[in-house]
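Visitor: Some structures to go through are shown next.
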Structure P
Amino acid sequence: MELLYEGKAKKLYRTNCPDEVLMEFKDDATAFNGKKKTQFQNKGAINKQLTCLLYRMLEERGIPSHFVRDVDEIRIIVRRVEIIPVEVVVRNWVAGSLAGRIGRPEGTPLSAPMVEFYYKKDELNDPLITTEHLRELNLATDGEVSVIRDMAMRINGFLGEFFEKVGIRLVDFKVEFGRLHSDRSRIILADEITPDTCRLWDIRTGRKLDKDRFRRDLGEVMESYSDVLGRVSHALSV
C-alpha cells in the first residue's frame, strides 16, 4: 500500500476507500522532539490495543473519533481526516513543563482542569500558543476552537473517571483533532490515547506508568505500558 505519512510513532497508508486510511503503530519511542529515541518490542501492539479499547469506550459516551475497526496486532482502519496542527493538552495535576512554567512542584493538584494549545511545528519546538495565535495562523476558527475545547474537557471527564476506577490517576494528556475528509465541517478525535500521550500515575504508589519512564530513564517502560493495558482490558471486559 502507498505510504501517505510517517510520524514518530505511526504510519498511515492509503486504502481502497478514499475516506479511510490504515494506521500502523510503530515500536519507536521518541522524546524531546525526537532528540532521544529508541525502540521497545511490542510497544506498537500495546499502544494499538489501548487506542482501540479507549476509543470504543469514548465512542459509547458520545465522543466521535476516527476509529473504524481493528485489523491486526499493530494496525487499525481509521477515518481520513485533515489533522488540525495543534496538540491539545488537558492538565489535572502539575507535571512536566508546567512545573517549571508556573513554579509549582510536580504532583500539585490544579484547582480546575487546564486546557493548553501547542503548535505542531517541529522546527519551532511545538510552542505553547493562545487562541488568538490559532486565529492569526488560520489553524482553526473560533467555532472550531470552542468545539475542540469542549470535546477535550468531556474526554478528560470520561478518562479521568475511568482511570480512577482502575487505580490510575490521569495527570494530563494530549489529544489531536481533525476535520473529517468527507465532511470538513465535522471535527472528530484523531491520533491515539496511550501512555505515550498521557501521564498516568498509580494512585496508591505514585509510580509513573507512562512515557516519562523513557524520558527520565526510570526503566521498566514496557512493563508499565503492559500494566496499563491489563487494567484497562480487565475493566472493559467485565
Structure Q
Amino acid sequence: MQPIAGMILMVLTGVGQMPNGEPTGVWLEEFSVPYDLFVEAGYAVTVASPNGGPVPIDPRSITESTMPENGARAMEVLKDSTPLKIVTSGCYNAVFFPGGHGTMFDLPSSQAVSETVESFLLSDRPTAFVCHGPAALVGVKGDDGQPIVQGRTLTGFTDSEEHAVNLQDAVPFLLQSKLEELGATFQGGPDFQPNVVVDGNLITGQNPASSREAALALLEQLAHQD
C-alpha cells in the first residue's frame, strides 16, 4: 500500500435550516471538488463539523444544473462527520472550510472552529476557505488580541453576490462587509466567477466556482513544504 501524502482536515457546517425556515447546509460542489482533489493527491481526509453527525446539504446545490460530477460519492461521505472538538488539529497538514449559507450560523460562534483556525494560521499551515467558509474567520483573534483577519488580504462571497441570490436579509451579516469591518482587505471579483486570493498561508475562494482553484492552491503550498 502506498503511504499517504499527509492529512487534511475539512470543516463543514452543521446547520441545515436558516432562522427564516429556508433549508441550507454545505454547498455540495465546495466540498466534493476539493475532497476528490485531496484524495487523488494521496491525502487522508477527515470530515468534521462543530457537533459531528450528518452534514446537511443545501438542496439548491444538488439540482440537475448544480449537482457536481462526483456528487453522489460526496453525499455518502457527508452522512457522518467527526465532532470538531475531538479532532487533534496538530496532526493535520492543512485545513479547508467549504461554504454554504449554513456556515454563517454556526462557524463564527464555535469555539472549536476558532481554535482550529487559530491553530493552523498561527503555525503557518495552509488554511483555506471558500465562498461562505470565511465566516469561520469572523470570531478568531490573533496573539495580539486583534481580529486575525486584520491586515490580511482575502476574498469570499461578496455582498453583491448575496444580493444577487436575494438572501441578504436571511443571513446574520454580510460576509464581505463583516470581514472589512474586522480590518481585512477584501478583493472581490465579478459575481460568480472564479477568484482565489492567497496571502501567505491564508487561501480564500470567492464562490462555488472558485472551489477547485482554492483546493489546488492549498495542494501547491503543501507540495512546497518540507
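FYI, it's all coordinate maths here, none of it is from the lab. In this text, all values refer to a predicted model and were calculated from it rather than measured experimentally. Cβ atoms are built from the backbone, for glycine too; each structure is taken alone.
Visitor: Computing mean count of other Cβ atoms within 10 Å over residues 75-82 for each of P, Q, which one ends up highest? Numbers along the way, then the final one.
Guide: Working: P: 19.5; Q: 15.4.
Greatest value across P, Q: structure P.
Visitor: Additional query: P, Q: which one has mean count of other Cβ atoms within 10 Å over residues 27-34, as calculated, at 27.9? Walk me through the numbers before you get to the answer.
Guide: On the way: P: 14.9; Q: 27.9.
Here the read-out was taken from Q.
Visitor: Figure out for me which of the structures P, Q the number -10000 belongs to, where helix-only ellipticity at 222 nm (-39500 (n - 2.57) for each DSSP H run of 4 or more, over all residues; to 500) was derived from the coordinates. List each step's numbers first, then the result.
Guide: Details: P: -10000; Q: -7500.
This figure was derived from P.
Visitor: Of the structures P, Q, report the one carrying the highest value of mean count of other Cβ atoms within 10 Å over residues 139-146.
Guide: Once mean count of other Cβ atoms within 10 Å over residues 139-146 is worked out for each structure, P has the highest.
Visitor: Out of P, Q, which one gives 12.5 for mean count of other Cβ atoms within 10 Å over residues 131-138 as computed from the coordinates?
Guide: On the way: P: 12.5; Q: 28.5.
Derived from P, not from the others.
Visitor: Ranked by FRET efficiency 1/(1 + (r/R0)^6) of positions 3 and 67 (r between Cβ atoms, R0 = 35 Å, to 0.05), which of P, Q sits at the highest value?
Guide: Details: P: 0.95; Q: 0.55.
Answer by largest value of FRET efficiency 1/(1 + (r/R0)^6) of positions 3 and 67 (r between Cβ atoms, R0 = 35 Å, to 0.05): P.
Visitor: One of P, Q was used to compute mean count of other Cβ atoms within 10 Å over residues 59-66, and the result was 12.9. Which label is that?
Guide: Working: P: 15.8; Q: 12.9.
Answer by label: Q.
Visitor: Tell me which of P, Q gives 9, 38, 40, 13, 1, 0 when you compute P(r) over Cα pairs in 10 Å bins from 0, in percent. Working shown, then result.
Guide: On the way: P: 7, 32, 40, 19, 2, 0; Q: 9, 38, 40, 13, 1, 0.
Corresponding structure: Q.
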